[in-house]
1. Work out the source of 43 here, i.e. which of P, Q gives that when percent of Cα pairs over 19 Å apart is computed.
2. Rank structures P, Q by Kirkwood radius over Cα pairs in Å, for residues 36-83 alone and report only the one at the top, that is, the highest.
3. Taking -2000 as the value of helix-only ellipticity at 222 nm (-39500 (n - 2.57) for each DSSP H run of 4 or more, over all residues; to 500) derived from one of the structures shown (P, Q), identify that structure.
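Values in this text are rule-based calculations from the coordinates and carry no lab data. Model, not experiment: these values are computed from the prediction.
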Structure P
């Protein structure tokens, strides 16, 4: 993870976001404050990919897609590969405060060509 709290890198663990994100992919995440500063929508809309704090495993962050927002403002988060995903189907909905930030890109390893 980055030392800048507004821009972070998170490594995807597992295949729950396949085919959008493969296991081992590194994603760039903007905090809520940074999203607002650069014109990215916050709170995130349906379809956005976010990083959230796991509700039962301290220190674990999960990468999921916003599938819905209920009347109370709680977020339904789902993996793109639902059979592989631990998400709102088993964890319940997420408060806005549980969302770490919005995924805005992927980092790719540099390759040296000789």
Structure Q
């Protein structure tokens, strides 16, 4: 399960979970301050995107991950995990820079 952390580096990154806690086919929700953020695994790569879908302003917490995209469970819009771009006419989802250090996922605030 995700965790929030008060450990922040001077570069503005915050440790949010362990790499081993990030499942392969569904997003892991963590808190980044007041914001819900989804930690997503695509193969060996880890991404972070905003929890809220910009199309209907609903949570994508239970969204499946397929071929480098997160698929909103409410209307099936697909968002690229790296860029946040949508496959339809919709604003992109917010993405966050991620670093992996010492077996932990660090997300830039």
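1. Only one of P, Q returns 43 for percent of Cα pairs over 19 Å apart, namely P.
2. The structure with the largest value is P.
3. Traced to structure P.
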